[in-house]
Structure I
Amino acid sequence: MSAVVADSARPRLRAAVIGAGYVASHHLAALKALDFVDIVGVCDTNLDAARALAAKFGGQAVARAAELESLHPDLVHVLTPPSSHAALAIQALAMGAHVLVEKPMADTVADCEAMIAAARTAGRTLGVNHSDLFDPVVEQALEAVRAGRIGEVVSVDIVRNSDYPPYAGGPLPGTVAQGSYPFRDLGVHGLYTLEAFLGRLSAPQVTYQASGRDPNLPFDEWQAVVVGARGVGRLLLSWNARPMENRLVVRGTEGIIEVDRFLQTCSVRRVLPGPKFVGIVAGAFLAAARGVVQIPLSVLRFATGRLKPSPGIRRGAAEFAMAVRDGRPAPFGADDALRIAALLAPACETPDRERSAQLQARLAPLPPADVLVTGAGGFLGRAVVAALRGRGQRVRVLVRRPLAEYAKAGDMQVVVGDLGDPAIVDHAVAGVGTVYHVGAAMRGGPREFEAGTVWGTRNVVDACLAHGTQRLVHVSSLSVLDHAGRDPATPVTEASALEPHPDWRGAYTQTKGTAEACVLSAIERRGLPATVVRPGQIFGPGAERSTPNGTLALAGRWVAVGPTSRTIPLVYVDDVVDAVLLAGTRPEALGRVFNVVDPTPIAQRDYLAACQRRFGPELRLVHAPTWVFLALATAVELLGKALNRAVPLTRYRVRSLRPLANFDLTAARDVLGWQPRIGVRRGMERTFGNQPPRQATAPAAAAASGRPGIDA
């Protein structure tokens, strides 16, 4: 956006934003480009996020909206979740500021009306950022309609796919707790866009479904049909369909307008003279030809910075500031937004009630239970549950989504919810004697690991302390230990050095280390009765497709990095269950950490050979020397530095692929009272149904220990 030169006769405007999320950077970039605006404040309860934006765009970072008053803002942009819009907007209006809120205006019509009343009392402008109407290609489509290029409008279709950042733990956000959130979030865009093309709208007929693909997004498929003054509008919103779409199709009596908002293209297909079929074919060819030209041009505009991301959001923010400067009404005023809110509200009531009922049902009172197992839907969790039930224990489980096998078991209590949710974890822990905390994130991005592993463990610890739980068994991981820097000649014990650079290793290692530290701190400082178990690589029937230590799954192949003569720290699933249950019952185990690895060394090549015999040609195995991956990681790191982005492969991660070996299992044997009941060789037979692999030879064991020269 080019800078707008200030009129020296007009005063400058002092601007602040409340909310430091994704959309705030676009508002701040737009305001900073205006020569008559000074950014004076960035407010967010996450003060670190506010400081980061303030450092980039200017202004003072504050944690509470009330602190903005001392900065005397003329403009305040409210960019928080819709449920907070009314309170924050009214507070900013009372400071004497003009206010722009992001869509939707508020969650309820009553809140919208209260905001309008406050603006009138304060004598200030209240606007809502209906940003899609400032999108350049949507503006092109509207201009084509006004010019009569497609005749009279008959119908408008909007198709939009989306996704949300995963739930990262803590009190449930609107995306999780509010049934109507997706429609409030994107349906409002659709309704005001349909109104722009079709005129005043009747009440929409809305339907919604729950696919169940994401347990934290209750209703993820939405459809709406609405009748306007000039035609019919249809809206299709999906959080599942791929590839992603953001399309607008306007059909008229003499042509069709097709808009792709992702690619920033707008094309008009008019009725051509001549036979109908010839016209259809010619129109299709012309449309394809336009796309060949338009798409590369759009990409070039993005690449050169001539077209900024989210152009409608930026333009809406700038236009509001210019309207205030010039004493004009807001581009989209509060009355416009109130009209859309009145259409939106009735469609949201039923899904909100349904979701509220779902969440309340999850908190129904439960009778006491002997044990709680978190992560009960996972490989180890299922095995722990089966063993406890076999011992006649009254078992309660916490799972992210309902499981048929547990629903049919009349002797079990099932709590459905996310480990990151403090309320559901507290409910699950209440009334149980022992908690087996097996749950953790195993895949996904940083937010999934933060919710499932860090928040999950913190919530479990807090709930156990609050309810006086007799024993917590926390299942950790050997990944918390130093792999790259360890001395191969020194045995691995519970006191071995922890990973010094967990953030270099990745989200799994980082969050597992944080979770274990949380438990150990609570043991030491808060008197938590707990035991930590660190299993080696767990294998068994059902986990055959898990890559062994030192092997990566890439592009449909298993890539074994480094010499496959090295041993890997295996432990059969039934043997891990034995250790976990001993940790929950042995008095001597309280306050201790135990590494649990089978003492029989198995070479990586033998495990991979068993996998190949089981899966045959289906398993495509590649062997790569360590130096090859180190060279590749060097190139990837250089590319990451050039692009200023984090990369998935680094030299440190390659060095950390070396499996741990040379374990001293004295603590597990003497204190925990554990030794393998099945063992790796019988476990391999049960898992792969073939001859047991040969035990690692002395040279192989030496290779596994990583003595000098092995990785060269």
Structure II
Amino acid sequence: MSRSAIIVAGWMLLNLQVGTIRAADEYRTQVLPFLKAHCVKCHGSEKQDGDLSLTALKGDLATEKAIWTQVLERITSGEMPPKKEPRPPELSTKAVTEWLAAGLKLGGGSSPKHGNLVPHELLFGKPAGAVDPPAGRVWLLRPEAYFGLVRDVYRGRQEGLTQPFASSGERGFKDYSATSSVDEAATEILIRNAELIVARQTAYVLEDGKPKWANDTIGEFKPLFANEAPTKAQVETAFRTQFRLATARDPLDEELARLAALYEKNLKVADRPSAVRTTLTAILLRADSIFRVEHGSAAGKGQRLLAPKEIAQAISLALADQRESSLYLAATKGQLGTPDEVKSQVRRMLDDPKARNTRLMKFFREYFEYELATDVFKDRAKDLMHEPRVLVADTDRLVQDILNRDTNVLRELLTTTKTYANYAYDEKKKLAKPAQTKNAHNNKRQSPPEAAYGFESWPEVQPAETSPGQRAGILTQPSWLVAHSTNFDNDPVRRGKWIRERLLGGFIPDVPIGVAAQVPDDPHRTIRDRVGSVTRAVSCWKCHQRMDDLGLPFEQYDHYGRFRLSELVLDREATAKNVDKKGRLMGNVLHEAKLDTTGLISQSGEAKLDGPVQNPVEFAKKLAESERVRQVFVRHAFRFFLGRNEMPGDAKTLQDADQAYVKSGGSFKTLVASLLTSDSFLYRKP
């Protein structure tokens, strides 16, 4: 190891040790006294409410993460200490929650599913000071952006290219910098793809000893394959061209010299065409062509503004899956050197109706997760054409309409009574038509897909108004209901968990190892009864009380998303009597059970939001008016467009974005513009 490497390693080790000592000291002087004063009375060595003893903890957030996460959530929600007990001093509570939030981040809180570990009050509880920017990042391209790079490098055929990067399998947003990695298999695919791209960039056949070029052959590469040896200038021009295509910048003199040396080395072991292609392939495999590098250039004490090309790439990939040429041109001209210049470019892209801001719609798909309806397998329904792809496309169109109007976006998303239903548009004939129609042979006794929305016939004018009192926003769309259901039934627990995390900013721990989370298969009981028979157990209810009552109002719909007034359950007595003359059972007999659609919002963090709800429509409207729900929505937008979880140092960015959204009348584009021009987005620690 070199002397400089030893110094760096020693410095890192010293900082790690200092951080560990400081964390242990804060635990001893701040956290332990808090626990002794307000918690161990019920969670100590003599009494363990909820089977939890805090006296056994050592303050190691890495090994005790699950328990400390619950402690943090209970304290920040106000659930603990109980209401009957004296309230802890605000400063003590703040010190404990900040220590836990910071420590849990170090224990793996950078994962999308741990996005709510920072208490909401630390972000929105009081006016924030300056932003504490994150450290620089090296960030792997997401799958869609990789193919965007391929299109930038070569605009010809893409057949035969394989996606080397897989999206994160976790719930939540997929494009997180902390979840990126490249393994051996991905490296092999990257090499194969690069070789195939270069083969197409340089494609030709020999006719009468002369090359006949393919239509997509890059002109600057042709002289390197001629019969006569290319000049040094021609070689450099070819390598500069490939470098610019791969990295969107010109190579430095030393980089060009290394490429020339590699080319000369290849010439000694292979013919000229092979040497050329190998060198061109090496350029496509550079780290700065398949990674996003965000280090920044010196901008002042304690922080660095991203370099112009880094800003161009960051904004391009925040809003789309490919480089935005005008942004890179602005960077080349030195027009992305200040936050005001960046803001001008961001607003230009957001306001341009021709701009391909595909990531705006992607946010809503991943946020609401209605696109997962296509992943839920359901048996063929006897009375309905269940077409999940159609349901997802309908919701896409509805979201796009709301986004196009860009006014009170969140409220509209949660409360609109309009919908698209089995909708398609014929561009040639300029008219709307059903996306799926019944087949007389295959769809006997089945209603067409629009029946899932409650329409007796296909509405020609869309978006169409739904029946009064039956639908309100995305959470009552069949696509969302199906996405948050099981193969055979509704799933109130999953729906409640989604609402707790995505709208209320809560955190629900994973199911403990060894717990069989399964609803009894009792067809004679309603889903509400069956779920409650399991989750109301003492060992389960401490978590399920934060989910079940939020998901149960959606029992208003069956698991295909159809509105209903009762639930069909098995009539055991009638079934037992339903026999033929020989006493053989002739099939199940069902009867209608009374439907209970009541629910309860509790421990939300907003007193006026807490309380009972009678049905999902009332529930959705109540959520839409909540300040906390709006702020949590802003937190999720932050995560999506910045590719990481928010931290206490991002409070000003979040508050500014929230206020920009409010003052603009609920413009989502204004919210996004605020995030993409914030210090959290533009600056990095050195």
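Each value in this text was obtained by applying a stated rule to the coordinates, not by laboratory testing. The model shown is predicted, which means the values in this text are computed figures rather than measured ones. Cβ atoms are built from the backbone, for glycine too; each structure is taken alone.
For structures I, II, which has the highest computed value of mean projected area of the Cα convex hull in nm²? Before the final figure, lay out the partial values.
Numbers: I: 36.7; II: 41.2.
Biggest value here belongs to II.
So if we calculate relative contact order in percent (Cα under 8 Å, 6 or more apart) for every structure here (I, II), which label has the highest result?
Structure II comes out on top.
Any idea which of I, II comes out highest on mean count of other Cβ atoms within 10 Å over residues 128-135? Kindly include the intermediate steps, with their values, before the conclusion.
Details: I: 25.1; II: 15.8.
The structure with the largest value is I.
When Cα extents along the principal axes in Å, for residues 160-535 alone is calculated, the result is 83, 62, 49; to which of the structures I, II does this value belong?
Clearly, the read-out refers to II.
Any idea which of I, II comes out highest on Rg/Rh (Cα atoms, Kirkwood Rh), for residues 120-359 alone?
Top value of Rg/Rh (Cα atoms, Kirkwood Rh), for residues 120-359 alone, among I, II, belongs to structure II.
Consider the structures I, II: one of them gives 0.05 for FRET efficiency 1/(1 + (r/R0)^6) of positions 304 and 352 (r between Cβ atoms, R0 = 25 Å, to 0.05) as calculated from the coordinates. Say which.
I
Can you spot which of I, II the value 5.8 was calculated from, given it is distance in nm of label points 7 Å out along Cα→Cβ at positions 192 and 592?
Structure of origin is II.
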